[in-house]
Structure I
Amino acid sequence: MTLMTRELKASFAFVERNFNLTKRYWGWEVAFLVYAVAGALAVSLIGAGQNDTRLLLTLVIGAVFWNYLSVVFSFIAETVSWERWEGTLEYTFMAPVRRYAQMLGSTLYAVIFGFVHTVVVLVVLALFFELDLSQANFGTAAVFMVLGSVSFIGIGIMTAILPLMYVERGAQMTFVLQSVLLLISGVYYSIDVLPGWMQVASNFSPATYVLDGVRAGLIDGVGTADLLRDVWPLALMGIVFIPLGLWAFGRAERYAKRTGKLKRVG
């Protein structure tokens, strides 16, 4: 068996493990899904109440695509937290498995689960509202969804370091970062309404470019070639964030092993 085949099998083992964890906690997953649907509906009803089709589409796209990005981010960022909650952190990190194989499995499952989760939210919204997508450019939306996934994977890997470095507060810090991204990325409003310093901060959030590109594609039918101002920052973030995240995670793992932070409880 070649090294590549062995590492791929290890990655798919983590996909299977995460799937089994989802099945074990299916009640919580249903609860989170209901909350996501209710939140998306609550926000989208603002546009419906104003009888403004463009506002409705803006809010629906924000709710749907932020749901996808946040699910992907959460699953990857909570990789260490899940291991600690299950009491397997020491065993997993001492096992003869390369860390990139674990991260590959975790990210694959995060993307698949996030896509399924988001499809459910989108179907419910489509049942409630008449969404006019007659001029939509779905190719543009797909490109930005892929680029956004890559960028958020990199951020998620870097954020996963926090529960590893800070045993008692790392998970809370992860949630705070996700909340900040929600605030500055123009999910439900234009970033132009933000204070100046927050508009500057929004330039460092991949979600800002994803939502801008997806809205331009689905509402106005704009092609990807006309949105290079949003494409190149996302591509650059993906190229930088993933290698940087893997490097930083490796450093944090060695530090955690050396200082005895690989324990099962906070």
Structure II
Amino acid sequence: MIQFRTLSDTTSTEFRDCFNHAFSDYSVPFQLTLEQVESNFKTYSTNMALSVGAFRDDNLVGFVLHGSRVVDGKKVAYNGGTGVIPEERGAALTTRMYDYILPTLRAENYDKVNLEVFTTNTPAIKSYKKIGYVPVRNLDCFSGELSIDTINENIRIEDHGRLKVENLSALGTVQPTWQCATTSISNLGEKARQVLAYAGEELVGYCILNVGRNRIVQIAVKQEHRNKKIGSTILDFVKRNITNELSIINVDASAETTIKFLEKRNLKKTISQIDMVLKL
């Protein structure tokens, strides 16, 4: 018999084993180490008291992870992972786990829940829509080996092994997803590396990397300074001093200029996702 309860008393090892079993036959199979599990918990502000598990004979067979934050004065949750082991699929466990946890989220005055799901994962999309999630935008992910043609020799680059306090958010024009938000970056700790671009004394662009994954978390150039090879100059520094192989996730598919910039630097689209919201 399946029972539902929060993951408050579930160990990282128990979760890792269930996660790896659940995703062993996924369209993009991947496995997590215990260190990666615990790092993800911290980075995405996972709240185990708001996360729910499906248990058979006290063994975790399905889960919905939720992170929690206050965003613009409202309590927001984030589905940081949903999985059910192959042997237990077909019993609507995702829907039933949400039936269990939604009253708690509403009672604690959460405004909404966000998630991203692969566009190819039709069963999951159908399940999320049934729960009440609504698609709000499409997101693209890229990876590859950097290729930089020209740079702006007048731009000064500063490399910071740790985050430096700067008003970086004002430079970008696209709202980052949960995984790429400022709080997630702060939670990365020493894995976050910041590259800043200056024209004279003016901050005109930046790139924040998760060096543990060779991943761009955020990159932006001040609007009035675009088309001046500043982005290329930043990535040329990254290529020469940090890593030549990079990935970037959850780029808003409507950000055509950003996508063209990435593709011109030899980063190719790998997968696409749908950003969905469940209003509470």
Structure III
Amino acid sequence: MKPTPYSREEYLRWHEAAIAGDSSLLDRLEWLRADMAARVRPDLEFLHQLLTYMFTYTRNEYKHSRGQDVTYQTPLSEALRTDPSGAPSPRYDALFKSVQSIVNKMWRKAEDRGPTVHLGNLLESITDLIRTDVRTETLDGAQFLARRMNDLPRLLYDEQVREEYGKRIEATSFEPEMKMASGYFAYHGLFRFRSGYAVEVQVYSALMSEWRKLSHLLYERVRLEPIAQHEFGSPESRLISLGHALHLAECEIMRLRQEIEKK
């Protein structure tokens, strides 16, 4: 039976007993993470180039169609910088899911009959092993970018970028990410590279960015001990309600602007 509640040590023993090929799982995950960070860097550098290209394209189209400016920011630019000695930025490591989080997700995906995620299918089963994000002012700006991303590679008019896209990327898909139970609303994209790696890109508004900071603090506290029952007025219930309230406000901003612009 799957060990419940979560205990990393108990899960590792259970997992290794069930899948003989995954012995010394923790050490091998550490190695895999380090190897992935070294091998995927060229793909991430192209992803940054691609995002920069699409930011410019989307800003211009948004200005033309909406009559307003929109900006996009991604921590990927800072994460890919190196110091004068060539050492990577400390932020580069933050692009990769921690081993602790990987093990926890393996536990959450496991079934009582046995683990469903193992070293043999890890890259296919957990698609956010590598992730970054894009922040913009409004939900409308996030939606606008996500929809243009789904038009790739058709919108790549730069021949060099288009050719590199074909060489490196197998598929790109963006869709709304609506977690009704938690109050999280954004757009998530997945870039599947021909190297075998996938990179998740989360696109969200400034309001949702602030909500995410609060949610992350709460998640770290309750991740290993899920809340069995919410109470009225608790930080958890208010945070969930706040996420829905912010989403409603952003939807109303979009609708009101469209209605006013038509008059």
Original post:
Here helix-only ellipticity at 222 nm (-39500 (n - 2.57) for each DSSP H run of 4 or more, over all residues; to 500) has been calculated and equals -8000, so which of I, II, III was it run on?
Top reply: II
Subject >> Top of I, II, III by relative contact order in percent (Cα under 8 Å, 6 or more apart), largest first >> reply: I
Original post:
Which one of I, II, III has FRET efficiency 1/(1 + (r/R0)^6) of positions 131 and 179 (r between Cβ atoms, R0 = 25 Å, to 0.05), as calculated from the coordinates, equal to 0.95?
Top reply: III
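Just so you know, all these numbers are worked out from the coordinates, no wet-lab data involved. Bear in mind the structure is a predicted one, so any value in this text is a computation, not a measurement. Cβ atoms are built from the backbone, for glycine too; each structure is taken alone.
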